[in-house]
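> In what follows, structures are represented as structure tokens.
Nothing in this text is a laboratory measurement; each read-out follows from the coordinates by a stated rule. All values derive from a computational prediction rather than experimental measurement.
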Structure 1
Amino acid sequence: MLIDCDECVMQHTSACDDCVVTVLLAGQPLRRVEIDNAEVDAIENLAQAGLVPELRLLKKASNE
């Protein structure tokens with residue numbers, strides 16, 4: 001899964017403060033991360049347990 005903050009409609013809103021990407025990339029200039037299926041499952045499990053925020057990614061509509 002490619003997570004690119006530049007493709008998210010929630011970028012630069014308060015949703016960013018409570019997104020797992022912000023936690024994962026804390027202190028880094030990156031706004032893009034690629035995670036595999038096992039990592040997606042792990043993040044979802046951690047979020048369900050309340051240990052990390054959920055992924056708040058909402059991709060912008062495609063103009064195609």
Structure 2
Amino acid sequence: MLTMLKKLRKQKKLTQRELAEALHISQTSVSKYERGESEPDLSMLIEISDFFGITIDEFVRGYK
């Protein structure tokens with residue numbers, strides 16, 4: 001899931017800061033999610049999935 005966030009972010013050519021602003025969270029949170037130091041809660045999983053236009057299942061299991 002965590003590498004998935006980085007993959008999706010890079011596909012959209014977004015910086016961590018840009019993604020953080022779009023999700024209304026800190027850049028530190030995005031960085032921690034990508035490094036596996038923290039995991040998004042359910043409401044943030046919904047926000048992330050909606051932002052990238054995929055289901056939570058696709059995000060968690062790895063979008064193909």
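> Match the computed value -7500 of helix-only ellipticity at 222 nm (-39500 (n - 2.57) for each DSSP H run of 4 or more, over all residues; to 500) to one of the structures 1, 2, and report its label.
Source structure: 1.
> Next question, about the same structure. Using relative contact order in percent (Cα under 8 Å, 6 or more apart) as the calculated read-out, with 37 as its value, let me know the right label among 1, 2.
Structure of origin is 2.
> Work out Cα Rg over 2.2 N^0.38 Å for each of structures 1, 2, then name the structure with the largest result.
Of structures 1, 2, the maximum of Cα Rg over 2.2 N^0.38 Å occurs in 1.
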